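Any read-out appearing in this document is the output of simple, stated calculations on the displayed coordinates, not a laboratory observation. Bear in mind the structure is a predicted one, so any value in this text is a computation, not a measurement. Cβ atoms are built from the backbone, for glycine too; each structure is taken alone.
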Structure I
Amino acid sequence: MIFAKIDYINLLPFYIFIKKNLKSSRVKAIINYKKSYPSLINKQFKRRQIDAAFISSVASRGEKSLDLGIVAKDQVLSVLLIPGEYEKDIESSTSNVLAKVLNLEGKIIIGDKALIHYYKSENKEFIDLAQAWTKKYNMPFVFARLCYNSHEKLLKNLSKKFIQNKVKIPQYILKKYSQRSGISTNNILKYLERIDYKISVKEKKSLKLFLKLSKNISYKEAK
C-alpha cells in the first residue's frame, strides 16, 4: 500500500502511532510512504497513484473516506491569512478555498511555515482561518479526511485504534521537529493540543456546510 505522507507537525501523532503499532513486519512491509504536500497528494490520489492519504476536505468530495481527519475546534495557528492582495498557497487546496468562502483577501500560508510565521514573525496582523470559520458558524473546521482507494479493512482498524489511544511523542522526535522548524518543543506540544482527529456528528455537519458553500469554487484554481 502506498500511503502519501504529509510531513507537517499536525500529523506527527498519527505517523508515530502507525510506526509503533504495526507490529507485524508483513504489514509494515506493505506500507510505503510517499512524502509530499496536500495539493499534490490530492492530484496523485485522484489519479490512483497512491492508495490512501489525508486528502484536503475540498478534494475529498465523492471519495471513500473514514471518520478520521485534521480538525480544528477554534484557533489552529497553522492556517493563516495575511490581509492584503490575494495569494494562494501552492501547497494548499482547502485553505485557499476557505478564504474565498469567508470572503477574506490576503496571502494564505499553511502547515509548518504558517506555524513558524505565527511564532517568529514580527508582523502579527493575520487572520487564523479556522478561528474565522468557528466565529462565523460556531462549528469546528475539517481541513482534511483520511481517504482510500484500497485497503479499507486495514485502514479502518488503524483509524479506530488511533482514535482510542493517546499518542506520546518521543523527545528525540520532538527535538528533531523543533530543530527543523525553530519552534520550541513546548510550543509544538501546545500546538498539537489544538488539533483533533475524530470526525463526529458536529464535524460532519461542518464539513457538509463547507462543501456546499465551496461547490462553485474550484480548489484547483481558487484564483
Structure II
Amino acid sequence: MEHDYINLKIGDIEQYAMVVKKQDLLTWKTQDWLEYTEIGLPEGDEEAHMLYGEICEDEQLIFSRPKLLKQKEKANIIGLKIIDFNSHLGTYGMGGPGFFGLLLSNNEYLTYTVWNAGSYVIINNKVVECNPELYHKTQPWVSNFGEDKTWNFLTEYISGSKIVAYTIHQDSLEIKAEKNTTTFKIHFLKNDKRLPRKTGRKRNAYKKGKIEDYILFQHKNAILIV
C-alpha cells in the first residue's frame, strides 16, 4: 500500500520534501518527518536531484505532510513577523507552478498553492504580479521580465511587519499586517474584479473546494512538489 506521503493530494501537491543533515534526523522525526526509505522510495535514483536538489553524503532526504492554515491555532500565528516573500515556490523538476509565500519569523512560508499565485494576491489594492501586457493598466508590486521590466517594491514594504489579524472566507483570505504606525491588508483570492485581466472574466485560481484547502505552511528549506 502506497504511503500517504508519496501522494499528498493537497490540490496539485504530491509531495513535501526537505534535505537535512543526518545528525539532525532525530529532531525532524519528532516533527512527523520520515526518511525516504521509510515511505517506500527506492535508493539510488539517479534523477532524484532534479526534484529534490543535490544530496551530500552527510545529508538525508525526508518527507512529511504540511499543515494547512486552517489546522493551526490562530494564537500561534497572530504576532508573527513577515520577513520577505517568494513568488516562485513549488517545483515539478524542470520548472515550477509559481506558488506565492510570505516568509514568516517562525522560519516557514505561509503559501498560497495555486498556479501563478502572485497574480491572485493583492496587497493594498495592488496585485503582486501580472502579465506585462497589462502594465499599461496597473504596475504590480513585482516584475521579472528583464531590462526595464524588473523591479521589487514589495520586500521593503512588507519586511518587518507583523500579522495582527486574519480572516478566512470561502474564496479569500484577508491578512491584516502592521508596520510601525501603518496598517495594510494582504488578500489571497480565488477571483476578484480588482485583478487585472486582458478581456472578459479572469480564470479562477482553483476549480474545487474552498480557499482554505490551498493555503499551508512550509518550512523555508522544504519544497512542494507538483
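Hey, distance in nm of label points 7 Å out along Cα→Cβ at positions 14 and 134 derived from one of I, II reads 2.0; which structure? That value comes from structure I. Out of I, II, which one gives 3.2 for distance in nm of label points 7 Å out along Cα→Cβ at positions 102 and 198 as computed from the coordinates? Attributed to the structure labelled II. Ranked by Kirkwood radius over Cα pairs in Å, structures I, II are topped by II, which has the highest value. Looking across I, II, the calculation of helix-only ellipticity at 222 nm (-39500 (n - 2.57) for each DSSP H run of 4 or more, over all residues; to 500) that yields -1500 traces back to II.
For distance in nm of label points 7 Å out along Cα→Cβ at positions 54 and 182, which structure out of I, II has the highest calculated value? Largest calculated value belongs to II. By the measure distance in nm of label points 7 Å out along Cα→Cβ at positions 38 and 70, tell me the structure among I, II with the highest figure. If we compare distance in nm of label points 7 Å out along Cα→Cβ at positions 38 and 70 over I, II, the biggest value is for II.
Assuming 13.7, 39 is Rg and Dmax of the Cα atoms in Å, for residues 86-173 alone as calculated from a single structure, say which of I, II it is. Value 13.7, 39 for Rg and Dmax of the Cα atoms in Å, for residues 86-173 alone corresponds to II out of I, II. Out of I, II, which one gives 2.0 for distance in nm of label points 7 Å out along Cα→Cβ at positions 110 and 126 as computed from the coordinates? Considering all the candidates, the number was obtained from II. Sorting I, II by relative contact order in percent (Cα under 8 Å, 6 or more apart) from high to low puts I first, with the largest value. Tell me which structure, out of I, II, gives 25.8 once mean count of other Cβ atoms within 10 Å over residues 94-101 is calculated. Derived from I, not from the others. Given a computed value of 16.0 for mean count of other Cβ atoms within 10 Å over residues 6-13, which structure among I, II does it belong to? The read-out was computed on structure II.
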